[in-house]
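Given below, in the form of structure tokens, are the structures.
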Structure 1
Amino acid sequence: MSSPSKRERDEYRAEASAWFEENVPAQPDFMLPLTFMEVGTDDQFHFLCDWQNRVYEAGYLGAAWPKEYGGGGLDQAFQDIATEQMRRHGSPIMLNTIGLSWAGPLILDMGTHEQRERYIKGILSAEDIWCQGFSEPDHGSDLGNAQTRAVRDGDEWVINGTKIWTTHGNYAKYMILLARSIPDTPNKYAGLSFFLSPMRVPGIEAIPIRKLTGEYGFTETFFTDARIPGDSLIGEEGQGWAVAMRTLEYERSARGGQAGGLSIKVPDAEEVVDLARRARRSGRPAIEDPVVRDKLVELLIEDRGLGLCGARQRLAPLNQERPFSLGLSSKLMQTEFIRRLNEFAISMQGARAAYYVGDPDAIDDGTSQRSYLNAFSATIGGGTSQIQANIVAEHVLGLPKS
């Protein structure tokens, strides 16, 4: 398939812009999540399910996924344009991020034809919500030491163990699950298997976890003799570590193939500039402070640079020296930038920085404060910033582990 012409891209952009301008819903009478990790009420869940389905039915989600499985069959450039227009028109987030950005690409990449037919369309339409079962309470970032057990029993697998930080676990229909099916292997990674596990079976219970912000979104999920079908396995038994690493490449944006859409809404640097014009410092607009202005210029430069990284990543001649550097470092750079941007926005608010969402004296209803607290989940999920820095050091710079 040849790349679309500039005229084709411009026409598609105009069509997408017109659709989102007309269809982006007004703010409901309840607070909408800023990220997919904050969906904690039934009102939020049903609102976002409906919105994702509308975007999919209009052709602006999964546009580049294969048509035979429910996608649009278009060039990736068109999905990039659609996602750009979502951001431009203030679209709500896409609820099913784990399905759209991690599970779906993985199934298209490594799944069987039957698995693609079974799962892909439901991921796009938000009929089938997915969660992730990687982390465990006692093992933190040591994913290779997962102790949740999967034992084959005839045509089924019997699962026992606990997973934590399973976003949407209480709403999900399926989970991408890493479990130990071969015990006592010399290499702990060799005993792991990867499953596309149903969640609505006896023996699986997901308990919501209250977050720092007071919201919900994460759960702790308990498996007690839960039976899942034998064909839930993706890849071969004992190859789960390789499948998990491929999944993390999608989660960390080191590999393309995601369905598109917004998974997080954050203030960009221009919005922080606007805040600097409204915030007061020593009785004058904060933007008149030379220290504030200098920091704003730094943030604007960094924001623009990060925005251009995605374009550069797609141009091989610009990545010859270290071809994987942008992909492997983008998650680290983006999440830490978002945290610092919100931190700076709060710093300009003076004493009013202490007010939170719902307080009448909060600036912009405490959006910066809420966004800052939620930013930490993104710097932890998918590998902490410290682990991401190690990955860049080892796999990009070639530094030794010790």
Structure 2
Amino acid sequence: MLQNDNILVLIQLVGGNDSLSAIVPLDSFDNLIKHRENILIPQSKLLKTGAMGFHPSMEGLFNLYKEGEMCAVNNVGYPSPNRSHFRSMDIWNSGSPSNEQWNTGWLGRLLDIYHQHFPDKYPNLHFPDPLAITVGNIVSDTCQGQFHNFSHVVDNLETFTEINKCKIAPVSNTNYNQLMEFLDSTITLTNSYAKQIEVAAGKGKNLVDYPNKNNLAQELKTVAKLISGGLGTKIYVLSLGGFDTHAYQTSKNDPTLGMHAIFLKILSEAVSIFIKDLKLLNCFENVSVMTYSEFGRQIKSNSAFGTDHGDATSIYLFGNKLKSQMIGNLPQIKNEVEKQSGLDIEIDFRHLYSSLLHEWFSVPQEKTLGLFNIEHKQYELFKMKTA
């Protein structure tokens, strides 16, 4: 498997995050007034650092940025972007070109390389723990391999219920029996992983108070507890909905309030508390967090105090080994833009994924490029030696 102890936590921002409002490019502020006056946050209310103005609801992330523990990757997308939620998220989760349908996830293909016989003879002495965990109710598409999904679902750490095994008829070599044998082996795998998670949860702890009404924070609390409990899982996948802000992205009377402010606060509060907990647990050294969303929003706002589907967006990275705090140029907003224009795409997300796997998990570059069938373009994300 992957040749180090590093852990990746993915947070999917569902709906299409308006990155242009989350972090405002101050050099383009005068032109933004022309294009989105009804939702633009006044400069006096932004949390400013250099040429960037963070949304006032993102105080936690703003502080992480100032401490060098956050990197904003700007203008991320893919050629010939698709503005459908479902299709674009398929592209981001699979790592496919926009004109091809792939039925595997980018992390699933990676795990296929290192665990070719999964789930046969798993868990085992070398890999007793889940290879990936989705915190929630459904396995993650990012972890879908050629034949199996590698992620194990964890809803909560309060109840561990063993699934009853199947009763297989004595007649063999039938389609029914083959199906029942598959179900039986899947149940055995699930029960075995559940026991490992239960043990780690018993050993693990949290050293900060996570807000009860912040569901993402509660899910990250679970991740921190499992990490501190010594679980060997390297990939955790979470999601946060609410970013499809066609209407009332901001309040009619106060652009610092509204739906976008609510969900940015949830994200900011959850991630900053999670990182504080990891630091106190002495677990932050080997944990990196990355957010992603299916697209950004259009430059021009609409009359409903919202924004419609766009193109490029921003990815946020968190960790204590980040090489820089910004990758890619801040969006440059022109005086005149077409009615439905999105932000121009500067960085192909597949090159970012490839760079992440190469640097963070020490995956040889030829393997990472092969996962996406792309040519080499390396972004230096971390201060670390790679294979």
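Any read-out appearing in this document is the output of simple, stated calculations on the displayed coordinates, not a laboratory observation. As the structure is a prediction and not an experimental result, all values here were calculated from the model. Cβ atoms are built from the backbone, for glycine too; each structure is taken alone.
Thinking of 1, 2, which structure, once helix-only ellipticity at 222 nm (-39500 (n - 2.57) for each DSSP H run of 4 or more, over all residues; to 500) is computed, gives back -13000? Derived from 1, not from the others. The maximum of mean count of other Cβ atoms within 10 Å over residues 307-314 over structures 1, 2, that is, the highest value, falls on 2. One of 1, 2 was used to compute distance in nm of label points 7 Å out along Cα→Cβ at positions 139 and 211, and the answer was 2.5. Which one was it? So the calculation was done on 1. Quick check: 17.6 is what I get for mean count of other Cβ atoms within 10 Å over residues 235-242, calculated from one of 1, 2. Which structure matches? Among 1, 2, the structure yielding 17.6 for mean count of other Cβ atoms within 10 Å over residues 235-242 is 1. Compute relative contact order in percent (Cα under 8 Å, 6 or more apart) for each of 1, 2 and report the one that scores greatest. Across 1, 2, relative contact order in percent (Cα under 8 Å, 6 or more apart) peaks for 2.
Calculated for structures 1, 2, FRET efficiency 1/(1 + (r/R0)^6) of positions 75 and 227 (r between Cβ atoms, R0 = 35 Å, to 0.05) is largest in 2.
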